[in-house]
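Below: a set of structures, written as structure tokens.
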Structure I
Amino acid sequence: MTLYERITALHGHRPWGAVLDAGTGRASMRWLLGLETERWTAITGAPTMAEQTRAEISDRMREQDRLIVGNWADPALLEGERYDVVLADYLLGAIEGFAPYWQDRLFARLRPLVGKRLYMIGLDPYVHGVPDSPAGRLVNEIGRLRDACLLLAGEQPYREYPLDWSLRHLEGAGFRIVDAQTLPIGYRERFVNSQLDLCMTAVGKLRDRRLAPPLLAHIADLRTRALSHIAGQGALQHGHDYIVVAEPA
């Protein structure tokens, strides 16, 4: 069962009504389009994501649906609006790239928009500490290398937060926790290749080209080791996603 299927099951027979996808992407949009909603609004901070999404779903958007490029640090974004259901799908980590060090204000910012339920999907951080399993160490190494390459290229990595941090800040923002679940992750080839391809793109932007050859060699070596582990074990089993169901207190 996917994360979105779990949210659908948690929602049960309740009507969806008006839905806000507070940090839309192609996966959440595909899920959203399959729901029986009265209307929906989807927010992204990236104009390129908006263009790609609009091109993909333009024939399925109704007159009352909206796809908006915006930043949650802007107080005027959706001011005075309210939605029956709000989805914050990996938004907590992603917002670092658009409003750095602003995560502690995110749930309070979303609170007036939530009429009935907030569904939050988060990722437990995997770039800290030293995992005790070979798979964990590989995932940790991939994350650290990705973030290092992005920083060297002058870009901002995402910043994920653990479940207990999210629960504290949700309650502090005026939400009541209805449910919280963790789901173990098995990372596969798509994760390895997407993250290391991101590294290669970042290396291509480095001003100091002397750094490029050793970094590219390290990326290639890590890709080989990670894909070899997946070929033998089926996946890199490490860490977990989490889903939180919250309602206005």
Structure II
Amino acid sequence: MTTILADVGNTRIKLALWGGDRTALEPIALDVDTTDSWETTLAQVGWLKAAGQRWHISSVRPEAADRLERLIERLGGGEIVWYRSAADVPVVQKLGQPERVGADRALAVRAAVRLVGRGPLAVVMAGTAVTVEKVDEAGCWLGGAIAPGIRPLAEALHRLTAQLPLIDPEREAPAWSNQTEGALAAGLRWGVVGMVRELLERQGLDRRMPVVWSGGDAEWLAREISWRGSRVVRDLVLVGLGQLADERGQA
């Protein structure tokens, strides 16, 4: 039996085979908007040739999830377990409307609680959006904060102004610069660092408590904020999907 995990995000679809060991995950990434390349990539890795596939799929992009489902059916099918909102994820929570909360946030929180083994803690997902989730001492997810990630901020400044260029926000930045590009880099990088640090502190997490980080910008954010209990876990949403696959006896 082959278990395939898929995290359909805002900009990418990340997929991985699951074998019960999070350290062995070797995800592949698909551009969420470039459907034509999906079949070629999946054919190259050969996953769809295995019999009896089971898919565990989290999605925050309904139209992309529908396209992926049609492709799976066309290329051989398989059983699919969908996680389309937090209401589909068995996580202890006190959300007001879990059906309107992203499944990715719920899966990340659930995985983090199981990896750390206790609360209170925070979970930071740093990608297209930055989410900072609050978990109490009993391991109950209380909610969190959602903010724009560094790349959407860079794109918004470029699009909504007449003269500011679009810069690569990944590069290192000083605190200030006498050049426009450097000033943008400084504002973007340190603005996001300050935003996340402020959210962690306002959620009442002291520096001895764990913070689990994941997402494309997790490593540098965790390094700059330097919280004592920081733990960076690559592909936390996929880990959460894999844990559920194990618990359902389908891995």
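All of the numbers you see were taken from the coordinates with simple rules; none came from a lab. If you're wondering where the values come from, they're calculated on a predicted model, not measured in any experiment. Cβ atoms are built from the backbone, for glycine too; each structure is taken alone.
Assign the value 5.5, calculated as mean projected area of the Cα convex hull in nm², for residues 6-85 alone, to the correct structure from I, II.
Going through each structure in turn, the value belongs to I.
Quick one: volume of the Cα convex hull per residue in Å³, for residues 38-101 alone came out at 103 when computed from one of I, II, so which one is it?
Source structure for this number: I.
Quick check for you: by distance in nm of label points 7 Å out along Cα→Cβ at positions 142 and 158, which of I, II is greatest?
II
Assuming 2.8 is distance in nm of label points 7 Å out along Cα→Cβ at positions 46 and 182 as calculated from a single structure, say which of I, II it is.
I
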